[in-house]
Structure formats: C-alpha cells, structure tokens
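Asks: Below you'll find the structures, each written out as structure tokens.
Every number here is computed from the coordinates shown, using simple stated rules; none is lab data. Since we're looking at a predicted model, the values are computed, not measured. Cβ atoms are built from the backbone, for glycine too; each structure is taken alone.
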Structure P
Amino acid sequence: MTLSDPHRAAASSLLAEVFGFGELREGQAEAIEAVLGGRNVLAVMPTGAGKSLCYQLPALVLGGLSIVVSPLVALMRDQVAALRLNGIAAATINSDIGRADNVATWRAVQAGEVRLLYLSPERLMTAAMLEALGKVDVRLIAIDEAHCISQWGPAFRPEYAALAALCGRFPGVPIIGLTATADPATRDDIVAKVFAGDAQRVVTGFDRPNLSLAVALKDNWKKQVADFVDARRGMSGIVYCLSRRKTEEVAARLRDTGHAALAFHAGMDAHDKVQAQNQFMTEPGIVMVATIAFGMGIDKPDIRYVLHTDLPGSPEAYYQEIGRAGRDGKPAETMLLYGLDDIRMRRVFIEQEESAAERKRREHKRLDALIAYCEAPSCRRRMLLHYFGEEVAACGNCDACLDPVETLDGTAEARLVLSAIHDTGQMFGAVHIIGVLRGSESEKIMRFRHHALATFGAGADRPLREWQGIIRQMVAAGLLEIDIAGFGGLHATQAGLALMRGDGDFRYRPDRIRKDPVAKRAAAATTAVDELDAAAAALLRSLKTLRLELAKARDVPAYVIFSDRSLVDMAARRPRTPDEFAEVFGVGAAKQEKFAEAFLYVIAADSASA
C-alpha cells in the first residue's frame with residue numbers, strides 16, 4: 001500500500017528530527033507503511049532489528065493516542081523514559097505507580113496530551129479500561145512480544161489470549177503485533193486470534209550469521225561454566241540460569257575466580273536491579289548471571305557471549321535469549337549446556353502448568369524441536385532456522401560445522417524408521433514408532449494392528465535410548481518433521497522420502513558430549529570499541545561515565561540516555577557544536593537540547609587535555 005505524500009513526508013521528517021536516524025532498516029519501512037495505510041500487521045524481526053520504531057514512528061505520524069501492550073512493568077518504565085528523553089509524550093499506567101499518579105496520567109490521556117500509553121494486558125483488558133479507551137481518540141494499538149498470545153499458558157497470562165477481542169472493540173484501528181520469536185504455526189495462530197485472519201506479515205528473516213552456535217552435554221556443569229567464562233575473560237557476557245538460587249551461586253563462583261560477575265533475578269530489590277543493569281551497560285567485561293528476568297529491552301551491542309546453564313523451554317525462548325549477543329554485528333558466541341535432567345525437568349514444568357491438554361501437547365512438541373536442535377549431527381543454524389521456516393545452507397559458524405564429531409552410518413536404521421512411519425500412516429509420534437520397531441505389544445499397537453506390520457520388531461536389537469537419538473537426529477537432519485500445529489505425529493519430508501527410495505544416506509552421532517570447541521576463537525571477537533584509536537577509546541570511557549551520572553540523576557538505566565552505539569559514534573566524530581552533535585547516531589532534537597551541552601563539554605575538555 002502506497003503512503004500519501006503527507007504521511008511519507010511526516011515519517012521521514014520525524015525519523016531524523018525525533019529519533020536521530022537517517023534511514024529505516026530492513027522490514028521497518030514495510031511495516032510502517034502498512035500501519036500508516038490502515039492495515040493490521042504482524043512483524044517478526046530478530047532481536048535488535050528495531051521493532052519498537054515500527055509503532056513509535058506511526059504513533060507520531062497518526063496523532064491521537066496509541067496503546068502499547070507490553071508484558072513487563074520494568075520494560076514499560078524504561079521505554080517510557082526513553083521516549084520522553086526523545087521529546088515524545090509517553091506514559092504508563094501500572095500497579096507500581098500510586099493511584100494519584102495513575103489518575104493524573106489518565107486525565108492527561110483524556111486531554112489529548114499523551115501520544116503513547118503503555119499498559120500490561122491485565123490492565124488493558126479490564127472492562128473499565130476498555131470502556132474508558134472507547135471514549136478517547138485511539139489511532140493505533142501495538143502488541144509487543146506478540147508470541148505470548150499463542151505460547152503463554154492461560155494459567156500464566158490469560159489476558160494475552162483476551163487481546164483477541166481488540167479487533168472487535170476498536171474497529172478501523174490498525175493493530176500491529178511485534179515479536180522476534182514466532183515459528184510458522186505461532187504466526188498462523190496470532191493472525192487467526194488477533195487479526196481474524198487479516199494481517200500483513202512482515203518477516204525479515206531469523207539468521208544472525210555473526211553468532212557462533214554451540215551445544216554441549218552436561219559433564220560437570222560448574223567446571224564447564226568456569227572454563228567457558230575463563231576463556232573469554234574481560235568480555236561482556238550473559239550466563240542464563242533457570243533458578244534464582246543458581247544465579248546467585250554461579251555469580252559468586254565467578255567472582256571468586258576474579259571475574260566481575262553480577263547476579264540478576266526477579267527476586268532482587270528494584271534499586272539493586274537498576275544498579276546491576278547500569279553497571280553491566282557502563283563497565284567493560286561484566287558477566288551478568290541472570291534468570292530470564294534479564295534481557296528484554298537491553299540495548300548493549302557488544303555482548304560477546306550468551307551461555308545457557310540449563311535447557312530453555314522452547315526454540316523461541318532460546319532464540320530470543322541468544323539474540324542479545326552480538327547486536328553490533330561483530331562475532332559473538334553462544335553455548336547451551338543440557339542433560340537428561342533438563343529434559344525431564346522441562347517435561348515436568350509443562351505437565352504441572354494449569355492449562356488445557358492441547359497447549360501442553362504443543363509445548364511438548366516445541367521442546368522436542370529444541371532437543372532435536374541439541375542433537376543435531378550437522379549444521380545447527382540450518383536446524384534452528386528450519387524450525388522458523390527459513391532454509392539456509394550449512395553455516396560454517398557452529399560447533400557441528402567447525403568441529404564435526406565422528407558419526408556412524410545410520411542409513412539402514414533411518415529407512416526402518418521411515419518405513420515404520422509410512423506403514424502407520426504418518427500420524428504417530430516417536431514413542432509409538434519406536435514401540436513398533438522394538439516389537440512392543442502395547443495396547444495401542446495391538447489396537448491398531450501394528451504388530452502385523454513388516455517393520456514390527458525389526459529394530460529390537462537396539463535399545464530405546466538409541467532409537468530416540470536416531471529419530472531426534474533425523475528430525476535435525478530434515479528427514480522428518482514434527483507436526484507441532486497438529487497432534488505431534490512424525491512425517492517424512494521430501495528428503496526423507498528420497499532416502500526411502502534409496503537416494504542419499506544418513507549419519508548420526510552416538511556420543512554427544514562436547515567440550516568447548518570454539519574457545520580458541522574467543523579472542524578473535526572484536527567490538528566497535530576496538531576500532532577506535534587510543535584517544536577516542538579514552539574519551540568513550542569519559543562519555544560512559546557522564547551517561548551513568550545522567551542516568552542516575554533521572555533514575556533510569558544508562559542505555560535510556562544513549563546507546564553504546566551512539567557513544568562510540570560520538571567518540572569517533574568528536575562533535576564541537578550542537579549542530580555537529582545532532583549528526584551523531586541516535587541524537588534527535590530533544591536529546592540534542594537536553595544533552596548536547598553536557599557531552600560537548602566532556603569532549604572539549606578531553607580534546608584540550610590531549
């Protein structure tokens with residue numbers, strides 16, 4: 001849809017004057033154009049691709065009020081603070097704010113003084129709020145982390161599912177859903193639930209080629225964590241742990257070995273969390289040991305690694321968390337440690353959730369897909385992107401490509417699996433197929449008369465666990481697919497059918513314990529800071545100190561003042577006048593007015609002492 005000239009001119013002007021950007025990134029222009037043209041949009045873009053601008057810029061162009069649905073109070077607070085520093089009238093109403101302040105904010109909304117209002121789904125989907133919003137000039141609705149609509153259970157955030165009512169409540173108001181993590185089935189689910197099947201999809205691709213991917217079976221995980229972080233001493237990184245207690249324990253162990261390690265989890269005091277976040281953003285070489293409470297909204301480009309000490313719950317969660325590394329486009333590493341206990345624990349979590357059987361089935365299948373990724377005998381990136389519906393060649397930048405392990409010829413075994421799947425109608429999962437192969441006389445096998453098949457008992461000489469590994473690795477190799485949207489049955493892909501006909505072969509690896517094959521390459525990672533000369537690097541440290549002082553004075557995280565990318569550009573350019581300061585990346589008119597004097601003073605003082 002083509003924009004009218006006034007919309008196009010306004011968007012271009014605001015992009016430069018308010019946000020300090022010269023051009024839009026891939027996908028942003030398409031999403032913004034669709035929203036300004038009145039279309040509903042589902043935007044799926046990688047972490048760091050600038051999803052927020054896809055609703056913030058249209059909100060300013062359209063005028064009136066834009067509602068932003070966001071999952072976390074802390075994230076809303078930081079985004080509102082960042083927008084206000086850009087001179088944008090943004091506000092939030094949430095449970096962390098006193099009633100008097102929330103009432104004052106609502107009066108400002110009624111008076112037309114607020115452009116973007118951030119609300120949690122729980123706050124938005126109350127009868128009182130919906131009725132009140134029906135009486136003001138709502139022009140746009142944005143749903144951040146839109147995958148939650150499909151993937152978060154009703155026992156956890158039921159109001160995310162209730163967002164499906166927004167289309168009917170606000171007819172004619174465009175809605176944009178944004179996420180970094182949605183597989184094709186999730187995209188279909190979001191479009192069906194929120195947009196009644198009518199939305200323009202903007203999917204920019206999931207590949208982050210600068211990220212090196214690695215997985216290792218747990219084998220004394222404490223030593224594995226220590227060795228991995230030691231090999232990257234002095235680099236900024238995130239270590240994800242499943243529990244608060246483990247977070248504190250790992251951080252303490254790393255500090256004992258000389259690392260600048262901080263803990264971060266939801267149980268910490270709000271002031272302590274902000275302090276830890278500021279330290280991570282401002283000081284080099286900090287290791288943030290955190291639960292998944294840390295990460296959303298963090299704009300630190302030079303995170304050089306992300307290490308998972310426990311198996312995430314799904315490929316979506318894993319992809320979002322590793323996406324926080326290497327946002328400057330330079331080499332960064334990821335390592336995932338997993339073991340049988342992780343798999344068992346994740347299964348228990350799914351079963352303990354108070355949700356419908358259909359949701360539990362889907363979550364089990366998502367976990368199956370992540371396990372298949374962990375088991376991949378060949379290119380991991382290929383496996384991960386295939387899950388999100390994207391096909392690529394072998395990447396040459398994962399452990400399986402860079403340090404391949406010895407594999408065994410499993411062609412005959414794979415053909416047996418494929419034959420059993422074909423003979424049973426391509427509608428059963430791995431448990432049933434393995435039962436057929438091993439000759440199990442279970443009630444289900446007997447009821448379907450699968451004991452009469454030629455493949456019944458043909459694999460009885462192999463143990464259950466070996467067949468499980470073979471099937472998972474067949475999924476990883478693209479020979480089989482798990483029907484996540486359906487009933488979890490296995491079916492052959494075109495490559496699998498070709499193998500059945502005798503075209504090609506299949507190899508698998510029986511031993512999945514892997515050390516840290518990429519540690520030797522850790523020192524090769526560089527950051528934008530490395531490209532500065534010594535004088536500019538010294539100036540950058542002074543600029544970061546000033547940024548932290550300004551952030552503390554405003555009680556906001558440091559990155560809300562300026563991103564690291566902006567400070568690096570500032571140190572390289574050394575602007576001398578307010579007009580030159582306005583040319584720095586990420587400096588709009590409001591930030592020029594608020595901060596030019598302070599930063600120009602530091603730059604001038606540094607130049608004078610040089």
Structure Q
Amino acid sequence: MGAVKKRILMGSCVLAMGAVAGCDKKEDAAHGAPTNGEPSAQEQEAVANPDEELLTTAADHAGAVLKVSPEFATVLGVSEEIAGKGYNARLGDYGFASNERARQMNEQFMQEIRSLDRNALGPDAKVTYDVLRDAYETGARRNQFDFGSAVQWGSASPYVVTQLTGAHLFLPRILQTQQPLSSKADAENYLARLAEFGRVYDEVIESIGGDAALGIVPPYFAIDGAVGSINGFTSMEAASNPLVTTFAERLNTIDELSDEERADLVRRAGDAVEATVYPAYARLAAALENLKPQAGRDAGVWRLGDQGVAFYQHALDAYGAGGRTGEDIHQLGLAEVARLTAEMDAIFQAEGLTGGSVAERFEQIGARDGMRYANTDEGRAALLADLNVQVGEIMAKAPDWFGTIPAQSVDVKRIPVYEQDSAPGGYYTSPALDGSRGGVYWINLKDTADWPKHTLKTLTYHEAAPGHHFQRSLEQSAGLPLIRNMLGYSEFSEGWALYAEQVAAEMGMYDEDPLGNLGRLQSELFRAARLVVDSGLHHKQWTREQAIDYMQSVTGDTRASVTREIERYAVWPGQATSYKLGMLKINELRAKAEAELGDKFDIRAFHDEVLMTGAMPLPVLEKKINGWIAAQS
C-alpha cells in the first residue's frame with residue numbers, strides 16, 4: 001500500500017500547492033547556481049548528449065516543483081541546493097494564484113519535454129521521457145477541469161478537502177513524523193511552520209469557496225468526516241495537542257539544548273497552537289459546515305454534472321483504463337467477481353462447505369479451531385515468526401522466477417502500539433536510500449483475530465516478497481532521476497503487488513495449502529469488487545448505500561469497514577480500479593510475450609523488464625514491453 005500512500009501525498013501536498021517561482025532565472029541542476037541566461041558547462045555538455053539533456057531537464061523540473069512545495073521536499077529529505085535555502089521553515093501556497101501557477105508550470109514542463117528528440121535517446125532515457133511526457137499530458141487534461149487542486153503532473157481528487165485528504169490532515173502528520181528535528185535551528189523551523197497555519201488554511205478556505213461557487217462540493221459524508229477530524233484534533237488543550245507533545249518528546253534528543261531552552265520552545269509551540277493553529281482549524285471547520293446545504297446525498301462524481309462525467313473518464317484513464325468507459329469497467333468487474341467466486345466455490349466444495357454465500361463460507365473457514373493466533377504477546381510473536389518463515393520460503397524460490405533479487409533485506413515488524421488504532425492492516429516501507437535500513441513489512445496486531453491464518457500468506461506476498469519489496473527495492477537500485485521518485489503510480493505498484501500474489505501461487509506456495517489459496521482468491525475478489533463499486537458510484541449513479549450493500553455481499557467484510565472503503569472511493573474517483581487494472585495489464589503483456597517469444601520467453605527476464613526501470617503509467621509499460629518483445633524476436 002506504500003505506493004498508494006505516495007499518490008495521496010502528491011494529490012494533497014505537492015499538487016495542491018503548486019505555485020511557480022519566477023521562471024526567468026534558470027538554475028544549475030547540480031548546484032542551484034543562477035546562470036543569468038548563459039548556458040552552464042553542464043548544459044553545454046547536455047546539448048551534445050541527448051540523454052544528459054533529458055536528465056538536466058528532469059532535474060530542473062524536480063527542483064522547480066520542490067522549491068514551491070517545501071512540504072514535499074521535507075518528505076523526500078532533499079538538500080537545500082535542490083529545494084531552496086531554509087525550505088524546512090516554509091509552507092507552500094494553496095490559493096487561487098497557486099493553482100494558476102501550477103497550470104502554467106505543467107504547461108511549461110510539457111512543452112520542454114515535447115521539444116526533446118525521443119528518437120535520439122537511449123533505452124532507459126526513453127522510458128524516463130515517456131513517463132514524464134505522460135505525466136505532464138495527463139496533468140494538462142486534469143487541469144482543464146476548473147475545480148479541485150491544479151497539478152504539475154498526473155491527476156488528483158476533484159475536491160480540495162475530504163475525510164481523507166487535505167492540509168488539515170497531512171500538515172500535522174509531516175510535522176510530527178518527517179520534519180527534521182535534531183538541532184535548535186530545526187526547532188525554530190518547526191515553530192516557523194506552525195506560524196504559517198493561519199495563512200495556509202485561509203488559502204484552503206479560498207479554494208473550497210471558489211469551487212463551491214461553481215457547484216463543486218464534496219459529498220456530505222466527506223464534509224462530516226473532515227469536520228470530525230478537525231474537531232477531534234482540536235478538542236484537547238493546546239499544550240496537550242500532538243503538535244506540542246510530539247515536539248516536546250523529540251526535543252529531548254537534542255543535546256545542545258538546555259532544560260530551560262527546551263521548556264521555552266515547548267511553551268512557544270503551545271502558544272502557536274493556541275493562537276494560530278486552533279483558530280485556523282476553527283475557520284476551516286466553519287467553512288466546511290457552510291457547504292453542507294450544497295452537498296446533497298449523492299456520492300458519485302456524476303453529481304457534478306457534465307464536468308463530473310468527463311472527470312470520471314479522465315480519472316479512469318489516468319489509473320490505467322486505457323480508454324475503457326465506466327460501463328466497460330463495470331462489466332469487467334462483474335465478470336471477474338463471477339470468475340473468482342466460482343474458483344472459491346470449488347475450494348469450498350472440496351472442504352465440505354456447500355451452503356451459504358462465498359462470503360459466509362469464508363467466515364466459517366476463519367472461525368474453525370486453530371485458524372487464529374492467540375491475542376496475547378505469545379500469539380503475536382508466533383504470528384510474526386510464521387510470517388518470517390513465509391518470507392524465507394518464497395525468497396528461496398525467487399531466483400527461479402526473478403533475474404534480479406533485491407540486495408536489501410525485508411523485515412517483518414509489528415505496527416507500533418501507539419499507531420495501531422489509526423493504521424491499516426498492513427503496509428510496506430522502502431529501504432533507506434543510503435542502505436542503512438532494509439525494507440519493512442508492517443502488520444497491525446492490535447487484535448490477532450483480524451488475521452485468520454489462511455489470509456496471511458497472501459498479505460506477505462503482496463507487501464513483502466515478491467510484491468512491494470521487490471518493486472520498490474529494485475526501483476531504488478535503478479538510479480532513476482529524482483523526479484521519477486517523486487511520481488507515484490498505484491496502477492503499477494499495486495497492480496504489481498496483486499500480480500505478485502498470483503505469481504506466488506505459480507511458484508507453488510499454495511500447492512499443499514488450499515485454504516491459503518482461498519485467502520489469495522478472496523484478496524483478488526476484493527479488488528475485483530472495487531471495479532464494480534467504483535464504476536457503480538461514478539458511472540451508474542449508485543447511492544452510497546447501494547455500493548456498501550454490494551461490497552459487503554461479495555466480500556463478507558463488516559459493514560463498518562466496507563463503509564470506509566466506499567466513502568474513500570467516492571472522493572477519489574478511479575483510484576480503486578487501479579489495482580486490478582494494473583494486474584490485468586501485466587498479465588496481458590506477459591501472455592503476449594509468451595505467445596510471441598515461445599521457447600525464447602524467460603519469466604525471469606520478463607519480471608526484470610517490468611521492475612528494473614521503476615514505476616510508470618501502464619501505457620508506458622506497454623510500450624516498453626512491446627519493444628522488449630520485438631528485440632527478443
């Protein structure tokens with residue numbers, strides 16, 4: 001799910017704040033030094049080397065974005081040479097002017113990429129060219145819709161603030177978890193950012209007000225969710241707010257501070273939260289409450305009229321639909337649900353379970369004796385030990401299926417107790433770029449009853465090997481330009497992870513474990529149902545309740561968990577389709593390679609070809625694999 005988190009960040013942080021600095025001064029990509037219109041030695045060399053010219057252009061684009069998106073620069077941890085001096089003390093822009101400048105930036109980037117000669121580039125440079133051109137052209141199509149946050153590339157939600165996205169959520173998260181805080185100067189930067197909350201939220205209010213004037217208002221439950229988050233975040237005394245308490249805890253690690261200095265910094269943080277942060281949140285909550293009479297009861301983006309209908313088609317294409325309509329996606333989803341349900345039914349029949357729905361029988365399997373770990377420290381330790389065994393078993397077979405094995409290790413860890421209430425079931429974090437830390441497959445063990453034993457293999461193969469760990473680790477080893485690491489494609493990363501679950505079955509990991517295979521099929525069924533409900537909401541004009549009823553009937557999940565899923569799909573049109581669309585595209589390309597190459601086909605080489613040049617949109621992946629097939633023929 002890590003890549004899914006990356007795109008959320010892009011939509012709510014960088015893309016929502018894309019102001020463009022003055023473009024009349026060009027800067028050296030490596031040193032940030034103004035050239036005053038004269039080409040640097042690096043630029044002169046690039047002219048003679050098309051690949052270097054592309055890399056210089058890509059570096060310029062990355063720097064331009066990060067200079068006006070300081071929060072994203074903080075997340076990436078880039079140098080001040082790239083993002084600008086003192087960027088950790090600033091916040092980006094969120095209002096009308098920043099949206100217009102973002103459109104201009106995307107247009108400029110697109111024209112600069114189009115001006116390069118793709119035919120003169122080497123193979124890897126061609127991939128980067130195609131990725132960037134696709135990103136900017138997708139961004140240009142997104143920016144034709146005069147609502148939501150304009151983007152420098154890619155796509156974004158039609159709404160500036162929802163229960164899932166917005167400055168009210170990601171700014172506190174960045175400050176608490178990713179803001180550098182190892183010196184007194186860092187502490188002052190933290191306080192400087194707190195002081196900017198008032199300006200930022202007034203600009204957010206300006207943006208949502210402008211959208212509302214055009215009739216663009218989030219669904220009622222998205223407003224309720226956002227207001228609920230705001231009220232919860234501001235319900236305690238300022239001195240007890242996480243922005244203050246986390247700050248105080250982290251200050252204890254700074255040796256250069258005296259006790260008096262620490263106390264003064266904590267006091268100033270509390271004062272800033274009381275005087276600036278809380279009033280800003282209150283103004284935003286009031287502005288959102290004022291939108292509720294316009295929100296209505298409908299959930300799908302079709303509620304926005306013709307623009308909403310057009311936006312959904314754009315969103316589908318941005319997430320890998322390849323021109324297929326909402327109706328096409330709906331029928332595809334229904335067909336996949338029927339296929340997977342039939343496969344699961346055959347396993348149930350073999351297990352002696354013949355009555356009830358697939359969802360009901362899946363629950364019966366999980367309720368059998370011995371299918372759950374004890375909800376104790378000993379039970380959790382046993383669960384983690386079994387997951388490590390699963391990782392080791394599949395890694396032992398991996399060389400027969402993958403030409404390149406990640407050099408970095410992957411560890412299985414429990415999500416910390418203090419995070420587990422708001423954390424997902426499982427996710428993956430990438431290795432450190434400097435090699436100091438391997439990848440981590442995190443699992444939420446608040447209640448081990450959430451993890452019947454027959455579901456855990458699939459989670460392991462999705463989050464660790466050969467799923468996200470292979471994809472993200474090999475991407476890091478590819479030496480990609482910075483801007484490629486700033487782009488996220490859930491149709492690629494989540495599509496790969498879902499495909500990896502299937503590959504694990506092909507590798508024999510379920511040969512003597514039919515119930516584990518049942519868990520794999522249930523995981524894929526969940527993604528297939530997403531095709532149905534996403535298109536149901538946004539194309540077929542289903543109500544929120546219709547979508548919840550369908551999803552629950554297919555998956556057997558609790559109504560509460562399904563409701564959260566459906567409300568997510570409603571405010572993020574198209575994204576829920578990306579998992580299955582990505583998996584289907586990888587399988588389609590593999591089938592084509594197998595058919596055309598015959599005995600020359602090598603599954604290890606195919607997997608390397610998919611993974612070794614980083615995440616990319618599906619049209620670029622298709623072009624790349626087609627070129628590889630032609631070269632092998």
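Asks: Comparing distance in nm of label points 7 Å out along Cα→Cβ at positions 227 and 379 across structures P, Q, which is largest? Write out the running numbers ahead of the final one.
Replies: Details: P: 2.8; Q: 4.0.
Going through P, Q one by one, distance in nm of label points 7 Å out along Cα→Cβ at positions 227 and 379 peaks for structure Q.
Asks: Which of the displayed structures (P, Q) returns the greatest value of distance in nm of label points 7 Å out along Cα→Cβ at positions 51 and 355 on calculation?
Replies: Values: P: 1.7; Q: 6.8.
Top value of distance in nm of label points 7 Å out along Cα→Cβ at positions 51 and 355 goes to structure Q.
Asks: Comparing structures P, Q by distance in nm of label points 7 Å out along Cα→Cβ at positions 107 and 171, which one has the largest value? Each step should come with its number before you reach the end.
Replies: Numbers: P: 3.5; Q: 2.9.
Top value of distance in nm of label points 7 Å out along Cα→Cβ at positions 107 and 171 goes to structure P.
Asks: Can you spot which of P, Q the value 1.48 was calculated from, given it is Cα Rg over 2.2 N^0.38 Å, for residues 147-274 alone? Walk me through the numbers before you get to the answer.
Replies: On the way: P: 1.48; Q: 1.22.
Answer by label: P.
Asks: For Rg and Dmax of the Cα atoms in Å, for residues 483-570 alone, the calculated result is 25.8, 70, so let me know which of P, Q that is. Working shown, then result.
Replies: On the way: P: 25.8, 70; Q: 15.6, 44.
Structure of origin is P.
Asks: Starting from the value -13500: which structure in P, Q was helix-only ellipticity at 222 nm (-39500 (n - 2.57) for each DSSP H run of 4 or more, over all residues; to 500) calculated from?
Replies: P
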